[in-house]
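Participant: Pasting the structures here.
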Structure I
């Protein structure tokens, strides 16, 4: 059977999503610089912010998110480097997938080719929530251009999701009503609830059929094989993962790793506490800048 690519289920589903997407773009101060990058897996829409000389930072978005979802963090993003915010291939956005991405190696190749198309030799990558799982795909799939990897409240590669969360995700996926989406949002993001536009965007994203590899817990040997510096920033009261269990596995198996637990923060820590989280991330990537040959 032929392997599928990610796509919208209908023209109307795509149009409805893109209306929300365009609304989101208008929330960026000054609008982001946007470009399309050709890869063997399809065309990737990339949004760029800043023009510093330091090693660029790639942001991989959460479930239902895209390269525009970072607008609340604009004032906290680094000014000494370019921030690269792609619409992840195989997820809802303006990227157009034409070939399957079903393995970590294929995802890593997509990221490498996207960076190559931008003329970027090395980059730090940061993934939030599902974006942290995509970061794990890039790292374990052998992406060649990574300088470091940061996981923000993405415990899935390290610990199993609680059954309660799995059931709520399933309910929201099967019946993406405002009630179900709000219920999940209230649990996962109690301190920074989704905006009305974000709820509409999340509902519209259900009209997209993604095909990327499903999240899984990485075995000890895969963690031990990671060779890039790793930072994990986790919410101590996040219901998504088990922060302290994840910390123990990361430190036990990944040689060059650091874990910061914000004990009073939930899953929404990146957007609710950017003044705490972003300085940790920026300090980490500045300490792990590639050495010029």
Structure II
């Protein structure tokens, strides 16, 4: 509302918006920009406005969480990208600090989680930090990499939450539906479920040859190109922290396959999936497999938009 009062427009790419910001005192425009940025950070679960995310993910119904954990972020990241391009002050260093803090807090917090939904909550925080790197790269390649990352994460995220929902439905425990303990031995009881979960986890972790690896490769490549072109130490620092955090993510993503295949099941009951459940699951998995073999098709689509 403050930005609208100053500029008379919320179309960030319009000349009226730029002229309105330039016409007021710098302190006024700076306050308006900082407050608007805080709103974006809250919506995207970026540090330091990420605190609400784990509690909401843990308590909300899984299908609702799976949708709202990524779908609204697509539009918000697009608006944030336009916002950063249009404002009259340079906030790149602020965004770099936010990205490093978000990726680090998300990954290291996820390591200690024993609740699968809280684990995915902190995971989503870290992924949002990686998506922000695409904006920080300040290039066409960076924007394309960001939307490529969002698209691949969309399918992997839906698949992960659906798999957790299936495990919850199979459980007779009423105290903690989403405890990682519920996954014990499910991979041995139902190999289709176990293999699918492993594939989704390594996709989220960004291990080759999955599409998650290609998404992270695109993000880091665009950042490295910008860092080399601008010769900014801060961008190189972000690049290094990003790579280190990618390795950290392996610790908690691979914890789930460990419980699936190497932990003894809590009960001797069977775990079967209906044909309908398998079909829904494959609707999320097949795009990940298809993009793994043809990533350029998605890049071409993004370029065409």
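Participant: To which of I, II does the computed value 0.90 (FRET efficiency 1/(1 + (r/R0)^6) of positions 78 and 118 (r between Cβ atoms, R0 = 25 Å, to 0.05)) belong?
Facilitator: Checking each candidate, the match is I.
Participant: Comparing distance in nm of label points 7 Å out along Cα→Cβ at positions 22 and 182 across I, II, which is largest?
Facilitator: Largest value of distance in nm of label points 7 Å out along Cα→Cβ at positions 22 and 182: II.
Participant: Given that semi-axes √(5λ) of the Cα gyration tensor in Å, derived from a single structure, equals 38, 20, 17, which label among I, II identifies that structure?
Facilitator: Attributed to the structure labelled II.
Participant: Okay, next question. Assign the value 0.90, calculated as FRET efficiency 1/(1 + (r/R0)^6) of positions 86 and 270 (r between Cβ atoms, R0 = 25 Å, to 0.05), to the correct structure from I, II.
Facilitator: That value comes from structure I.
Participant: While we're here: Where is mean count of other Cβ atoms within 10 Å over residues 134-141 largest, in which of I, II?
Facilitator: Top value of mean count of other Cβ atoms within 10 Å over residues 134-141 goes to structure I.
Participant: Taking 0.95 as the value of FRET efficiency 1/(1 + (r/R0)^6) of positions 62 and 94 (r between Cβ atoms, R0 = 30 Å, to 0.05) derived from one of the structures shown (I, II), identify that structure.
Facilitator: Value 0.95 for FRET efficiency 1/(1 + (r/R0)^6) of positions 62 and 94 (r between Cβ atoms, R0 = 30 Å, to 0.05) corresponds to I out of I, II.
Participant: Which structure, out of I, II, was distance in nm of label points 7 Å out along Cα→Cβ at positions 222 and 278 calculated from, if the result is 3.2?
Facilitator: Computed on structure I.
Participant: Given a value of -25000 for helix-only ellipticity at 222 nm (-39500 (n - 2.57) for each DSSP H run of 4 or more, over all residues; to 500), point me to the structure among I, II it was derived from.
Facilitator: Answer by label: II.
The numbers here are math on the coordinates, done by the rules we state, and not lab data. Since the model is a prediction, treat every value here as computed from it, not as a measurement. Cβ atoms are built from the backbone, for glycine too; each structure is taken alone.
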